[in-house]
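Next up, some structures in C-alpha cells.
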Structure I
Amino acid sequence: MTRRVVIAEDEAIIRLDLKEILLDEGYDVVGETGRGDEAVEMVRDHQPDLVILDVKMPGSDGLAAARAIQGLGLKVAVLILTAFSQRNLIDEARDAGVAAYLVKPFQRIELIPAINQAMARCEQEWAIDAEAQQAASDGGVDPRASAEDKLETRRLVDRAKGVLMERSGMSESDAFGFIQKHAMGTRSRMIDVARQVLEGALAP
C-alpha cells in the first residue's frame, strides 16, 4: 500500500528535494505547501498517512500545526524538520504529538529511516489506543481510568521494548511486534505481556 504524504516546508529547494526523494521511494505526495496553516487544511482534506512539517513556517509554525493536526483525530504520523539550533524543541515537539524528527541539513539516506520511525511509533500508539478503547468498551471502564491505564501500558511497553532490543538485538518495531503478537496469540493485554518481559518470564 502506497503511503500518502503532505509536505510543509517554506524553503522551496528543500521542499522540492523532499518531494523528489519521496516520489523516488514510491510515496504519493498528495499536497505540498510553505505554510503551516495550509498544511493543516491539506491534512484535513487529503487525510495522508504522514505529514512532514518544518519547525519555522509562516502562517503557523510546525509545532502549532502539529497540535492542530492531532486535534483532527486522524491517524496521521507527524515528522518534524528542525535545525541544529532548535534541538531544545524536541520535548515540546513530543508533547505536540510529533512521532519523529530530522535535523537539517539532512542526507537522503536519513529521510526514509526517519519516516519509518515516525510511522512505527504512531502505529504502536494507535494499537495501544485501540486496545484501551476495547478494554473500556468491554468493561465499562471510567474514561479517566482508561486514560491512566493507557499511559501505564505505554510506559511498560516502552520499557519492555528496550529490554527486548538490548537482549535480543531486535529493532524497535520488531520488539513491539513481538509484544503485540504474543498478546493477541494468548488473548492477553500488551501491558501484561510487557510485565512478563520485564520480569524475565518471557523472551523470544
Structure II
Amino acid sequence: MKSESRLVLALDETDGRKALKVAESVGGIVDAIKINWPLVLSEGPAMITRLAETSDVICDFKVADIPNTVRLIVENAVSRGASAVIVHAFTGDDSLRAAVEAASGAEVYAVTEMSHPGARMFTAPHAEEMARLGVECGVDGFIAPATRPDRIRAVRSVVGPSKKILSPGVGTQGGKASDAIAAGADYAIVGRSIYGAEDPRAAAESFCADIRSVI
C-alpha cells in the first residue's frame, strides 16, 4: 500500500453506484479504500474487484473465527483483489497465523482496540498484549483508535517502527487526523466525513492538509 497522503477512505456506503462515484472522486488523493460488510452485503463481493481496479482495497472484515474459517475468508478476499484484510487479534495465535499464511503476500492488519467508547470495556485492557501477539505471528500492522491518541502511542511502543498502524475514528467520531499521525499512526482512516460530504474530494483534500501539518 502506498504512503503518499497517509489517508484511507472508509467507504461504508451501501449504494454501489454512489460508492463507485465517491471512490472515483477521491482517486489520486487517498492511499487506499477500506470497505466493510455494509457495502459487500449490499453489492456483493464483486465490489472488491471493481474498486481494486482503481485503488488498493482493504477488506475490513474484522475476521474473528477458527483458523480454517479465517483462512477461507482471507483467501477469498485476496483472490478478489484485496490488498489487505483486517482481522481480530483476540482469537489467538493460531487464527492470526492462519490469516498471515492465507494472505499470500497481501497485508494483514490486526485489531488491538476499536475507536468507539465501548472498546474500552474489553479490548483496551489487552491491546498491548494483542499487539505483541500480532508481532509474533507476523502481521503487517495494527488498528488503533484515532479517538484516543494515547492508545496509538501505547501500541507503537510495543510494535516498534517497522509495523504499520492504521487509525480509524477520524471525523464524525471525533478523532483528528493530525493527532493520530503525530501519535505514531501511519494512516488516518476517515469515513462518513468524506463519503457523506457534499464534495467528497474537497473533504479528502482537507484531511490531507491536516495530515501534512504534522509530517
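Work out distance in nm of label points 7 Å out along Cα→Cβ at positions 33 and 89 for each of structures I, II, then name the structure with the largest result. Can you show the working numbers first?
Details: I: 1.7; II: 2.9.
Looking at the calculated values, the largest one is II.
Where does the value 43, 36, 29 come from, among I, II, when Cα extents along the principal axes in Å is the thing being computed?
Comparing all candidates, it corresponds to II.
Name the one structure among I, II that FRET efficiency 1/(1 + (r/R0)^6) of positions 9 and 185 (r between Cβ atoms, R0 = 25 Å, to 0.05) of 0.95 was derived from. Mind showing how you got there, number by number?
Details: I: 0.05; II: 0.95.
Checking each candidate, the match is II.
One of I, II was used to calculate distance in nm of label points 7 Å out along Cα→Cβ at positions 161 and 177, giving 1.4; which?
So the calculation was done on I.
One of I, II was used to compute mean count of other Cβ atoms within 10 Å over residues 25-32, and the result was 19.6. Which label is that?
Of the structures listed, the value fits II.
Where is Kirkwood radius over Cα pairs in Å, for residues 73-152 alone largest, in which of I, II?
With respect to Kirkwood radius over Cα pairs in Å, for residues 73-152 alone, the highest-scoring structure among I, II is I.
Among the shown structures I, II, from which was the value 13 of relative contact order in percent (Cα under 8 Å, 6 or more apart) calculated? It would help to have the intermediate numbers written out before the result.
Details: I: 13; II: 19.
Corresponding structure: I.
Among the shown structures I, II, from which was the value -19500 of helix-only ellipticity at 222 nm (-39500 (n - 2.57) for each DSSP H run of 4 or more, over all residues; to 500) calculated?
I
We did not get these values from a lab; they are worked out from the coordinates using the rules stated. Remember, it's a predicted structure, so these values are computed and weren't measured experimentally. Cβ atoms are built from the backbone, for glycine too; each structure is taken alone.
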